[in-house]
Structure formats: structure tokens, C-alpha cells
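Pasting the structures in now, so scroll down.
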Structure 1
Amino acid sequence: MASVFTMIINGDLPGTFIWQDDRCVVFMSINPIERGHALVVPKDEIDQWIDVPSDLREHLFEVAHKVAKAQKRAFDCTRVGMVIAGFEVPHTHIHLIPANTMSDMDFSRAATSVEIADLEAAAASIKSALVE
């Protein structure tokens with residue numbers, strides 16, 4: 001069965017996308033820890049990040065780097081934290097979380113619901129900053 005991320009990538013479930021190329025996508029987390037929390041996800045369903053081929057891993061980190069720089073500009077945060085936890089969905093994904101303190105990286109603070117308009121506004125801010 002396809003992962004929830006594959007269903008989002010294929011358009012079977014809604015997603016608020018920031019980036020799409022032939023190898024990966026970036027979309028907003030529906031359980032954000034902080035405003036602007038995004039996920040970098042390879043199109044290939046690979047459960048654990050340690051199994052990602054080196055060329056794809058390099059691509060994911062390059063995309064994460066570009067998006068994180070845009071998040072930093074868009075949300076004027078001190079840092080953009082990166083977490084690869086891998087427990088929530090069996091499909092490799094990199095969390096990019098705008099943060100000003102370490103507590104901004106606390107997954108226990110993740111929202112249980114968020115308005116689509118809020119996700120779209122955060123995505124628009126990041127996309128605008130990507131163009132800069």
C-alpha cells in the first residue's frame with residue numbers, strides 16, 4: 001500500500017506544495033511545530049533515510065538547504081532546524097522547522113489541526129523567499 005506521502009505526491013490526498021522536481025517534493029506539514037514547518041520528501045518510497053542512495057540523499061539535502069534559506073528569510077527566525085525522525089510515516093522525510101529556541105523543535109508541541117489558509121499563507125511566504 002502506498003504511503004500517505006506517496007498519496008500526497010500523486011494527488012490522491014491534498015498537499016500544500018512549495019517545491020516539486022523529478023526526484024522530490026516539499027510540502028507543508030499538516031501537524032506543524034512552528035509556522036512554516038515543511039517536509040522534504042523523495043518521490044521514491046524509501047522507508048529509512050539510511051537506505052537512500054547517495055545521489056538522491058545529496059539532492060534532498062540541496063533542496064532542503066535552498067528551502068531552509070527561504071524559510072529563514074520568510075519567517076525571520078534565528079535558525080531552521082532539520083530533523084529526520086522517520087517514525088511517523090514509513091517514507092523518508094526531512095522536517096525543516098523555523099526556530100528561535102530549542103523548544104521550537106519540540107515535537108510534542110505539534111498542532112493537531114491547522115487551517116488550510118494558514119498552510120497556504122506560509123507556503124506562499126516561502127515560495128516568495130525562494131525567488132529572492
Structure 2
Amino acid sequence: MPPVFNDHTSIYLQIARMLEDGILRGIYPEETQVPSTNELARTLRINPATGAKGLNLLVEDGILYKRRGIGMFVAEGAAAQIRAKRREEFLEQYVKPLAAEARKLGITAEELQAMLAAACPQEEQK
């Protein structure tokens with residue numbers, strides 16, 4: 001069953017994100033081939049041009065590279081690059097707004113750290 005796409009983000013961006021997730025989870029290790037445009041279109045029931053746009057976005061970012069006549073492959077260092085990009089996104093989308101709201105409420109950095117520690121299960125803190 002193909003995934004359900006959301007209406008808030010372009011499908012090609014969601015495809016790029018899904019492939020990045022696969023790289024981070026080890027489904028697509030470095031130097032391995034990712035699904036072709038036609039495979040994505042068939043599996044996800046999308047237009048091949050949309051799949052190609054998602055793949056090409058990752059090529060532009062240096063996450064994937066093309067081997068002429070063979071297909072797209074995961075670049076060396078792709079997982080580290082994705083993690084760095086997503087950490088920056090996490091900082092901008094979640095941490096900075098959280099810190100701003102904490103300041104408005106008079107929550108100190110130490111109190112905020114204690115709240116975060118309490119919210120995270122012990123195993124995740126390691």
C-alpha cells in the first residue's frame with residue numbers, strides 16, 4: 001500500500017524526505033542504489049516526473065549521485081549530511097521557539113533543561 005501524502009508539502013519534497021529517512025534508517029546505505037523514477041512512480045502511484053523531481057533535489061543537495069545508464073546511488077557521507085541539515089532545521093523550528101516561549105514565561109535555562117530531562121525517557125538520554 002503506498003504511503004499517504006499530506007496536503008501541506010509538495011509531493012516531490014515528501015518523496016525526498018522519505019528517501020532521506022530511508023538513508024538515515026540504513027535502508028539505503030552509502031554507495032547503494034535507490035529506487036528509480038519508474039519504481040517510485042509505480043510503488044507510490046505518482047507521476048514519474050514527480051519522482052524524478054524528488055530524486056533530482058537530492059542530487060542537487062549531494063545526497064544522491066547519478067551513474068549514467070545505471071541509476072541513482074547514495075553518496076558517501078549522505079547520512080551525516082542529512083543529520084546536520086535536520087539538526088539545523090530542528091534548532092530553527094523547535095528549539096528557538098521553545099527558548100523564546102520559555103523566556104516569556106520566565107523559565108530559566110536550568111528549569112528548561114530539567115523539564116526536557118523529565119520529558120525524555122532515561123534510555124533516550126544516553
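Laboratory data are not the source of any read-out in this text; all were calculated from the coordinates shown. Just so it is clear, the model here is predicted, and its values are computed rather than measured. Cβ atoms are built from the backbone, for glycine too; each structure is taken alone.
Name the one structure among 1, 2 that helix-only ellipticity at 222 nm (-39500 (n - 2.57) for each DSSP H run of 4 or more, over all residues; to 500) of -11000 was derived from. Going through each structure in turn, the value belongs to 1.
If you line up 1, 2 by volume of the Cα convex hull per residue in Å³, the top spot, with the largest value, goes to 2. When mean count of other Cβ atoms within 10 Å over residues 22-29 is calculated for each of 1, 2, the greatest value falls to 1. If you line up 1, 2 by distance in nm of label points 7 Å out along Cα→Cβ at positions 6 and 94, the top spot, with the largest value, goes to 1.
Suppose you compute distance in nm of label points 7 Å out along Cα→Cβ at positions 30 and 110 for every structure in 1, 2: which one lands on 1.2? For distance in nm of label points 7 Å out along Cα→Cβ at positions 30 and 110, the value 1.2 is produced by structure 1.
Each of structures 1, 2 was scored by distance in nm of label points 7 Å out along Cα→Cβ at positions 38 and 62; the highest score is held by 2. Computing relative contact order in percent (Cα under 8 Å, 6 or more apart) across structures 1, 2 gives 30 for structure 1.
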